[in-house]
Each structure stands twice: as structure tokens, then as C-alpha cells.
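Dropping the structures in below, format is C-alpha cells.
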Structure P
Amino acid sequence: MGRLEVNENKNGFVLEGKPFFYLGDTIWSAFTNVTMEEWEYYLKKRKEQGFTVLQINTMPQWDRCMSDTGLYPFATEDEGQTFDFTRWNEAYYDNAAAMCRMAVEKGFQLALVVLWLNYVPGTWGSRITERNVMPRGLVREYTEKVVEVFDKFQPIYVISGDTDFDTPEAVEYYRIALRTVCEKSPDSLKTLHIRRGYDVIPEEFLADIDFYMFQSGHNRDGQEMAYLLPEKIGKKYPKKPMINAEPCYEQMGYSRKLYGRFRVESLRKAAWHSLLSGACAGVTYGAHGIWNWQKINKRKNMMLGEGFDAPFPWQEAIQFPGAWDYGWIRLFFEVREIGELLPANGLLQNETEEIRMAAAPDGRYLIYLPYSTKVAIGKELPDCKVQAIDLETKRCAWVEHHIEQGRTVIEMHPFGSDALLIVGK
């Protein structure tokens, strides 16, 4: 398989000269928690569901389920709670490389995180727990090891994981890691995974990253970040592809120990809000129980992140319906040959930001509606046709529209769930 590249318009990706829709799955804990037998089944299922990219942490995920593989990247005497960063465990890297080889042979691209925030001083994560902060003098050596082991699989390098850049220490660590990857793997794609609701990227990093990752995250409040962040990033920084790399995860409890879980309709909403607001290169899915690889009778890690409700076992989480909905999004983009989408909410006259609208270069418009209502577009489209797709059942309907006072009014679609309108000749 070839190396993924940014397309000429800097709004998406190409693989071996063909458009590539980035449909990621967060399997952060793969290298520490997943057995080879489980990995084979996981790859088969995600391939069936249409995923194209696997996002994996090269170090143990701090809020994963406790592992029973016994594999860690460094010597440890307390199941990875603390590491001796001067002593490699080559068995860990041999196993991780074998897992990558299996994934690439099945057609997946890999997006590998170099340094999750809890290993870096001065981040919000390392302020929660100071365990396992990597010594500064070992950052380059560790990054070189990552490239040495994984570069043969032509991965995307995600330099940071869930981080902020609010302190000089954090910026320095990631400066070392990014420069090392640029030196050792100049042709690979590079990006930064930043914390929920965050849009700060140090100016010195902009020339060396190839696309933007943001996350609308798992807070009950603030889900509007799915469209606000791509709007902000698109205005603040040079044009590059954008990915919502961590929207709300299916059946994850709201963060900060609030009662409630994200259901599939919330995931669809987050995806379409991002895709129609400037982040049209793809989207990432997450299932609560997959990202942390929850197993029956296995306790939680003591280093908890933001305090989520209990996950489902991975065998159940891999069957959640949202994975199929996200796979359908990729199919929709590819079959309809939709490449760049330009945000067009300025044309909408409905008094809500939750309806999102984007324009394709060929004159089609896509409109996402969380609920059925009339839609008013501030432009006359007399010859258009309007098709509505029920995003829950994938049923389709033709919807009436009319022109009045210089605008196009689309009647209510007949479905009781969220829907996508396709408006065009």
C-alpha cells in the first residue's frame, strides 16, 4: 500500500492518485491490550464496516482497561503505572509491528500517536498525575525508536495526544518530537491531536504539520464544538485538511462523571456538523469499550482521565450501530463523488446553528437537519430538486420546495429522525 498524501486543493487526501476518505477508528490501546486473536477479529469487523484508518497510541493509554497481555514498551514493575524509560522492552515493539503489518495487509492506514499528553510535563494530563512523565533527554531517542519500528508501514505520525500547548515545557517536548519525525521520516504525513474544544497550534509547528486534528469531545455541554472548531481553525490557520479526530464516542458516559451517555444520533450529528463546516476530509468514530479495550472482569486503570461511566465489553462495543452509520458516510462521499465542501451557512435563514449547510463545487448543496423543519435558503434555486435521506434508516424521499421573495423554501421532510438534504439540479 502506498503512502497517504494531501491532495492539490489541500482539503483532503489521496492514496495512489485516488481520493481517500479518512474514516478513522480510535483503538488507542491496541498495542498494550489486544491479543493477536482479538486483533484479527477486530480488523475483519472494521474492514466490513468501511473504516480506512486506525488511530493507535504507541504508548499505553493512561485511561485504558488494565491489560492482560503483559506487554509494555519499557521495563515496569507495576503494570505500566511507572516505567524505567532507559530500558526498552523489545517484545512490545515486535508485537506492535506484527499488529501493524496485519492492519496494513488488510488495507488500513495507521495514525500513530508519538507522545500522549500524560507523558509530557506542563499539560493538563500530567497535572492530574505526574507518574510516567518522560525525561526530556529521552524524547528524541524515543521518537527515533518509533520511526525505526513503524516507518516501514508508512503511517501518519500524530505527534501529540489530547494535548494543550499552554506551557513552555509542553511546547519544547513536542518541538523535539516533531523535528525528529521530520528529520527521520520527511515524506510521512504529520499532525497534532489536541484537547477537546481547543484550537491553539503553536505557529512554529504550522509549516511541519500536514493537516489539522481537533476534537469536539465527550462533554455533555459543548457539542457545538463539532462545527465551531473547524470554523475557527479554518479562519486562523493556513488551509489544510481538517478531521474531527475525537467526536463524542458511542455509549460513552458524559465526561466529568455526569449522568448520561452519547447515543448514535449524537454521533451522527457530530460527524455531519464537522463535515459540513470545513472538516470534509473525513471523520473519526469511537466506541466506549473499543478505545480502551474493556474486558470482562478487568479493572480500570488507576490513572483515570476525565471520569467516564463504565464501558461495555469490547465484544459488545464493536457491534454498536454507529460504526455502520459512519461507514455509510464514507460510502456516501465516495459514491456521490463529493470532494471539497465549502461551508455555506451564510445562505441559511433558519434561526439555528444546528442546521448545517455546505456547497460542493458542482453546485450541489448538502444540508444536515437534526429534526424535520422547513428550510429557507437565501437564494433562488428554481430548477433544483431536493432529496432527503433518513440518516437512521437510509430511506430516501423527494421533498417539495418553492420560490418566494428571492429565496428557496424547502418543505419539511417526512422522517422522524435526523436527515440529510441534497439540493441540486
Structure Q
Amino acid sequence: MVESAIHAIGIKRIEMSVNPLHPVKPAPYLMQNQIQHYEWGARDREAFIPQLLGISPKPGVPYGELWMGAHPKAPSHIEVDDELIALDRWIARYPQELLGTAVSAKFNRQLPFLLKVLSAGEALSIQAHPNKTQARLLHAASPEHYPDDNHKPEVAVALDSLTALMGFRPFDELSAALERYPEISEFVGMDVAERVQRTSAPDLHKQHDLTKMLLTALITRSVTHPDVLADAIDRLAHRLDTTAGSLTEAETLFIDLRRKYPGADIGLFSIFMLNLVHLAEGEAIFAEAGVPHAYIKGNIIECMANSDNVVRIGLTPKYKDAKTLLDILKYEPGAVKILGGKPSGGTVVYRTPAPEFRVSRFNVSPGVTRHVSMLNKPSILIVTQGEITLRYAGGADAFRRGQSIFIPAILSEYSILSTQPSVIFQADVPI
């Protein structure tokens, strides 16, 4: 289910084609974005997205994501002369003016990134994303499950805090988990468990091979022996429930999610295989192709390549694809790198290897003017705190908390100022 956030920007809906009488002007454009009501989204008083937009949440309705971009599943609409134009259709009509020469040529006349606000009231599925080659093959073979032929590297920046599972734990922790949870060792097979536990100080290549062996056994047996998996999960849940003393955070998460996902869900054992990460406000993590992850709870700015491809394995009622996940996973154990840190001059740039996007956070102080030069490329801004004014050659426009702005490539320069402390996130292309 998708809901329009049009009431948050106060203009009427007009269904229309891209009219050549609405050419692109060198000016900022207010965006109308669509809300995705995924079941894991925050609800009622905890619903962050309605709070951000300044609207009242519908009782009991989950508010999972707010999409800002030109993905055909839920394209943003742009206010042009009091009318709304779908951004993907407008780009198709005016690619040079909206995207710029370099971006249009490099990314086949498409906006290469998708910016989101994501609000997790409960755990998302354990998942990974294919690389470009894998995405093309998956889309060709199964477009109903993999709607895009594009990869989906993504960065997640905490707006307040984020708890997440990200990447395989360091190898010594994987080995320790097999000892601490014999239910997992017995399920994967004692021969596999003992090979992992007996290997002392393996080099990186050996760690990769043993991690792949362990996860292949874990996931394959979850498909071939679901009854055995359900029994092993039940035994571990019972043991933890009846254990004297406090549980670890991962164990508590396992118990909590077991109540929601009874039966044979391999995502529950995966909790003990993945790094449990906590981000403070402004910190970020990057998920490249093949890295398993799941957001557990929190509110984030998320930016990714323009794709909705997800390969799921557990903690979801949606389509799960164990075979594909085994094919695309990166079996590289290790700690998670945290991006961000203290801002330099009020700015944090979250640098990743993704060629499609770059995310920056601007702290705008009252009375301080920030000059921006975009070098003939597009960007999207969202105001997450305060209120700002954008000044440009054609005038000045004010934008409040929760509003997002599309900056076309032909608007090469503008200034940002505010009368109150404000925070802006910007997504652009690192060309």
C-alpha cells in the first residue's frame, strides 16, 4: 500500500502528462513524495514519518518509508506552476535540463539514486542485494520478484538512532557462537561446526571459505530440513527462556522475534551470525552488494542506487530465495565500518564507493549563509529540522521541516540560509 504525502505540501493533485508548456526553470522545486506502508513500519505515536511531515498518522497504520526520487514504483511528483508532474516522466522529457549532460549520459537519462526516510518500528527482513550482473540475470528470470535490472548499494544514516544487523561477525565470534549455542552446531552438522571451531588463527582466505561452508550448511538445511530447524529454534528459545541470569542483547532479540516468527525461520539463527550494530544520530553504515543486513529499529535517511531489488532469507512473510542468497552473499567476516563523525564546518559527507549517489548532512546555523555550486548535476534536499530559505538568481523560496526539494542541473548555484538551527540532508551524484 502506498500513500501520497501531498497533504504535507498543501497543493492539489492534478493528473497530467508532461506538458511541453512546463519547461524546466533554474529554480528549486517542491516535491510530493509517496509513503510505503510496510508492515514493519512505525505506528501511531511512534510513527516518525507523519511527525516529520506534520500530519496525523492513521490509527494502526504502519509508516515504513518515504520515497524521494524517480523510481517507477513510486515516483515523486514535482510542483510546476501549481500542477504536479511525475518526476520520472519529467526527466524523460527534459533529461539534459534536469540531470545535466554527464549524469544523463552516464546513467542512461535516468536519475541514478533513490532517497528515502525509513522508519523501522520492528525488524526488517534479513536480506542482501545483488550486484549489477546478478541483478540483470535475476530480473530477466524472475521480474515479479526482482523488478529492476540494477544493483542496490545503500547507505543508512541515523536520524536519531538505529539498531541493525550488518555483515558476518568476525570469525572468532562465529566460532564462539557455535560453542555457546550447540543447537546451531547440531543443526548445521557437528562436522561443519568442529571444522570452524578447530581452525586456529585462519588467514582471510581460510576465514572466507569456512564462513561460506558454515552459512551454506545453515541455509541449505533450513530448506531441506525445516522441521529440524523449527525444533532446534524451539530448543534454543526454551533454554534461553529458562536460563538463570541476564541474556545478551542478541539473545533477547532472538526471543522477541521468535514470538513473531514461529516455525522454521532461518533468520532467527542468523541473528547470532551477524554483527549487531548501534548507530547514534549522524552515524551511518554502508551495505554493498552481497552483504547480509537487517534494520531492527530506528529512523534513518537511506540512499541507494535506483533499484528495489531485495533477496530475502528470513524474518519476513514475503518471498524468500535461499538459493539466490547463497549465490550472491559475500562471505567476509569482520567488524562493521561506521561512517560519519563530527561535522567539518557544519557538514558531514558520507563517502561510499557507489557511483550513483553521495549523501551529505548540512547543519545550518542562524545568520550563516551557505553557498552551493552543483556543477551541472541534480540533487535532492530534505529538511529534517528547522526551516530554510534557498536564494537563487530567480528569487528565494522557503522550505520547512519534512519538505523535500528537487534541484535541477540547470540551477548551478544557490544559497542556503535560516533564522533557526536547521538540518538538511542532500543526495547528489559524485561526478
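Each reported figure results from applying straightforward, stated rules to the coordinates on display, with no laboratory input. Just so it is clear, the model here is predicted, and its values are computed rather than measured. Cβ atoms are built from the backbone, for glycine too; each structure is taken alone.
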Practice item. Compute distance in nm of label points 7 Å out along Cα→Cβ at positions 84 and 260 for each of P, Q and report the one that scores greatest. Key: P
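Of structures P, Q, which gives 14 when relative contact order in percent (Cα under 8 Å, 6 or more apart) is computed from the coordinates?
Clearly, the read-out refers to P.
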Check your understanding: Which structure, out of P, Q, was FRET efficiency 1/(1 + (r/R0)^6) of positions 148 and 388 (r between Cβ atoms, R0 = 41 Å, to 0.05) calculated from, if the result is 0.20?
Key -> P
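Taking volume of the Cα convex hull per residue in Å³ as the criterion, which structure among P, Q has the greatest value?
Numbers: P: 131; Q: 154.
Once volume of the Cα convex hull per residue in Å³ is tallied for P, Q, the winner is Q.
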Point to revise | Computed 7, 31, 39, 21, 2 for P(r) over Cα pairs in 10 Å bins from 0, in percent, for residues 52-291 alone - originating structure among P, Q | key: P
Review point. Who wins on FRET efficiency 1/(1 + (r/R0)^6) of positions 132 and 268 (r between Cβ atoms, R0 = 35 Å, to 0.05) among P, Q, i.e. which is largest?
Key: Q
